[in-house]
Structure formats: C-alpha cells, structure tokens
Structure I
Amino acid sequence: MMPNPTPRQLLSSLLQGTRPPRPLLLPIVFSLGAKIENLPLRDFLSNPTKISNSLRQIRSYLPSDGVSCYFDPSLELESLGASLSWSNDTAPPTIHWPHPVGKGSLPPALRSPEDAARAPRVKIAAEVITRLKSSFRDEPILMAGVSGPFTLAARFLQLDAADSPRAEDFPEAALEISASTIAAVSSAFVEAGANLIIICEEILPSLSLETCQAWQFLLSPALNIIRFHEAFPVLHFSNSFTTNASFILAQPWDCVLCPPLDAVAHLTPEQASAASAALFGLSLPPELFQPDTTYKEDVTQLVSRAGAGLNPVLLTTTSDVPHSTDLKRLIKVMEESSRSL
C-alpha cells in the first residue's frame, strides 16, 4: 500500500481482506446540510444541488474518511408508494398509504422493488452520489444508507420498537418485498458510484438461530450486489444487537457488523471472542457530540474498554447526527476514539 493511502484505497484493501492500519472515521452527517442551506428538511431531501453544495461545505469542516451522500429512513417507503406529511423538521414524517390498512397488515398495491428503485427520490440520491464522485479530489468514501429488511417491513406494517415486535409479527411477504427493495435501491446507489452502503437495521426482533439464518438469506442479494460493484456493505444495528448477539456472531457475514458502543460493552467473553474474528465497526451515540454534553465518562476510556480486542475497522455514529451537533467536537471525539483503539 502507498505511504499515505486515500480513504478509498483503505476501503479497497478492506475489500481484499486486509484490515486498515486504523479505523475509518465515517460519521453519518447528512440532514445537517438542511440547516446549512437554511431549508426545511422535506425540501432539502428533493434538491440534489442543495444537498451536494452542503455536503461539500461539511466536508471542508469535517475531515472524516467519508461523505454521507444520502440518508433518509423514509426513502424506501415513499418509493414503494407512500406519501409523507411533515409537521416540522424535528419529527419524522407521517406515512400515508393510498389504501390504508390496519396495523400489522401489508399495504395493498405496493410498487415493485424495480419501480421503487426508479422513484424520483432514489434518482435524486443517485444524482448526488454521481455529482460528489466527480467533485472530491481527496477520494473520500461516498456513503449512502438503506433500511434493513426487518426495519423497512416494520415501517410499512406500522410496527415500531416500542411494540417489541416478534419475528412472527412479520409476514414472509413483507420481508421479501423489503429485502428485494433494499437490493434494488442499493444497486442504484452503487451503480451511481457509492463506495459504502450502510444497511440500518433499527428494528430487529428477538431471533432464533433459524430466523437469524433466514434474515441473513434475505440480506444476501443486497450484500452480493454491493460487493459486486466493489463497494462495501455495513450492517448497522441499533439496540437490538445485544439480544441477538450470539446468533448474529455465529453467522458467516460478508460485511462489517456495526453495533452501538454500549452494546459492545455488554458482550459476554464468548461473544467478544467471536466478534474479534469478524469484521467489526463501532457506532458512537450522538450525545457525545453535543457542545454541552453531560456524558459522564471520558470518551477515550469508554471506547478503549468497549472496543478492546475487537480491532474495529470503522467508527461511525448510531444515527444521522442531529442539527445541534458541534462539528468540531464531532471530529475531535472521532479522532480521539480512533487513537484509543
């Protein structure tokens, strides 16, 4: 490898099975661009020029290894036929289907996954990726996000984490449509030039070994498409990781597993041993990046202890960072965390 490899060169070596000499710093910083452009988020999401301009500005202040080209959890829902109602920019939009059904039921007349991948906002996201690919000379990693199969299915079944959904609450048809849509949207992103796709599984039920294997099978088409285009997939978890850690770590994943920092801190010795053999990432909570943070523990000690022995290949955030994020503190925390591993 060259003495000073670019982030994309580090990622390329990771694709070939070589761990980078340090964790890649890949915070998710996307919707903050709406604040920079002084636009409501709903308008920002549909304006490739404003998105591209704001991400270039963020890049000038935030020398991370990646650029968050498009991250919006409502993207696939709208692409499948839902309409969005926005009350304000601090709350997620309300989802409306042309033919409403009760909670737990699959909305009728969903668009096909192929049509969803050709929806206007997917095209906008792909255009942003294409524009930024030609903009940056320092070769940052171009990142985009999609929902995980359970998470997307939960959203159009109107289930949320507070419902504590069980695996049997997800009809097979809902999971299959979700997985096919994720694969199609991921394909659009990597064909446009994305180098890394974060698959965000925010709502994950308690799994058995059998349902975990079935879930991995659902994810396989998306993972294969991403890697076929020489991009890298990251399976990004919320707090659902801890409950399912043993089954997840027993599977042969062809991607980076990226749970939250606090979930890693609660791994058993056996789970930590299995994790150390896998490609692992860590995500840091947004509270760490607030200017008036009340986080009680020194960040470097927290990361060092939780990530000890795991040799993580990347550091990211548990979600798209909020508008109140202090960018200087964000990069300071990310760099200090990287050095502590």
Structure II
Amino acid sequence: MWKERALNLKEEGYRPVDIYKILCDEGYDVNYNTMRKFLNPNNHIKGKIVYKDKKEPTEQDVEAFIKAMHDIQKKIQKLDTKQTKASFEIDDDKPVCIAWWGDWHEGSLGTDYEQLDKDTEIIANTDGLYWIGGGDYKDNYLTHGHAGAQYEQIIQPGMQDLAVKHRMRKVAHNCIALVRGCHDDWDKKDGDKDFISTLCEEVNALNLWHGGDLYIKIGNQEYHWKVRHKYKYESSLNVENSMRRIMEVQGPCDVACVAHLHNPYYQQRHLMGEQRVFMRTGSYKIWDEHGQKNAGYKGKVGIPCVILFPDEKEMIPLYLPQAIKLLKILRR
C-alpha cells in the first residue's frame, strides 16, 4: 500500500515531490495531489482558495439569532395596541346611546365640513352619548391611489393628519374604539405608518385594527357588537347583505356595523332567534369624481345610533338627531 510507504519516506525526511518520484519508480499507482493531501491534510494545495478572514457563522450563532428574533417578537407584541376583541363596562344606570361614526374624509374637496363640525359639537356635548369610529377619517389620497384623486384634496395627507387629530381631541372623552378604514390603510401599505394607533393614543380609545368584536356591559346587560369598515359580500340590491353575512360567517351578535359605501342605513330585524341591529354610517364626502363617474353617486351624511338599556335587553336604532331627542327624554 502506497500510503504506508509514503509515510515512511516522509519520516525519513523526503520532500513530497521526491516521495512521489520514488513511489512511481517503485510501481505504485498514485496521484500527486492525493498523496500531498494525505501527507499534509492541513497544508495549502495549489489551486485551492484559502481565506484568512472569511466570516463563517456557527450553528450557535444561528441559534442565538433565532432566539433574539423570538425575543424581539415578544417585545413588539407588548408595544402593539391592535386587537380584534375587547370587553368594557359603561358605568351608568340610565340608557346610553352609541353612535357609529366615520367616513369624515378630512382634506377632501367634496366634504361637507359645515355638517361635520355641527355633528362633532353634538357628539362632544351630549350626555350619555358615546361613539365608535368607522374609519376613513382622512381622505389620504397618495400617489398610488385612484389616478387623479389626489387633485381632489384641499390639503395634502400630512396636513390632514393635523386636522383629524384636532377633531379627535374634541370628542376624545366619549370615544370607545377606532377602526382602520381603507383610506387610512394606505399609510400602512406605503410606509408602515399606523395612523390609527396614533389616534387611539391621542384619544385613549381601543384600537380595533380592521375591525372586531366589542362586548359592552351596561348595568346588568351585555351587548355584543361586530364592527368593520367594510366586509365582503356587499350587494347593490340588498344593502344589509354584508352585515347579515358577518353574523352568518363569524357568529351572531346584537349589532353589526360597516361603513365604506357613503350611504347611511340601519335596520332592526329578528334573526337567529333574537333581535339584531344592522348599521352603516354615511359620509361627509358628498362629491367626488369616482362616485360620479361610476353612476352619479353622491355621499349622504348620516350617523346611525343605538340606544341601549341597562336593566333589560333592549335596543332602539335611530339616526343621530332622533336618537338625541329620545335619549334626553329617557335620561331625565
């Protein structure tokens, strides 16, 4: 065997090239590089790249990185205020009213600011009235949106943030929760900026992300609400379809709320063995190119509300003006 002979020659002090010549002369069938590698396994072989400072992470390094990622995830989750379910209590022994209010579209050229200001004052100053935000608080047309829509804005998105925050501060004391609308969501898609989280910190409200479940306790009664800016299964013929489908897909609730289509709606009907309320908030954005181009659509202002009772399971849905009148009578 040539390996044993080669080792003996190496111990005698022969160079690799001399060992190879001797082996060949003695009739061994051996490759020179194979022989060199065998005799000096850690030495440089011609043609091989030897790195002096190559970065080579170990399995321990990878393990430490994965652990750090898991730790960061936990820390991020502690800072994240988004939730899809929340329970709370309104401490009151009289009936209260909860308004479903959204689609302000601050900054739009077609928004009815005069009516928005009036409703803001009413919601801010009515005893026993609370509200949940349905999204699209600003118009927020960015460069990737509907072509030309950014030209229908009076002020740009950054200044719209200021306008929305200013209005939010006026009604912060009775705001329950905020939902992110599709116009608000453009911030998140374009720049990982969650404007709704910022607003919720501003008014100390629940951050319901794209929507979720609210369990509202008043007196000895609990009311289950499902709220979203929009939900699939919209129908141009059956305006309650998406709200009904929320309950069919996700389970029954007392009140199902959506927004998005800029036309207010409410209905109370018997479904799944109980009385249910469906609500869609209107919009202050009355005019826009998109609606007119599609079918001459105009937005319509309207804030649907529900009066809830603390001592019996009873719900009365009304639009804001009528709800305020009845609420004042009930709370005397």
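Taken together, the values in this text are just the output of simple stated rules run on the coordinates, not laboratory data. Values in this document were obtained by computation on a predicted structure and should not be read as measured data. Cβ atoms are built from the backbone, for glycine too; each structure is taken alone.
What the table below lists for this structure:
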| read-out | value |
| --- | --- |
| Distance in nm of label points 7 Å out along Cα→Cβ at positions 57 and 73 - structure with the largest value, from I, II | I |
| Label whose coordinates, when Rg and Dmax of the Cα atoms in Å, for residues 161-288 alone is calculated, return 14.6, 41 (choices I, II) | I |
| Among I, II, which structure scores highest (criterion: distance in nm of label points 7 Å out along Cα→Cβ at positions 41 and 273) | II |
| Distance in nm of label points 7 Å out along Cα→Cβ at positions 97 and 265 - structure with the largest value, from I, II | I |
| Given 34.8, 118 for Rg and Dmax of the Cα atoms in Å, calculated: source structure among I, II | II |
| For 9.8 (distance in nm of label points 7 Å out along Cα→Cβ at positions 17 and 313, calculated) the corresponding structure among I, II | II |
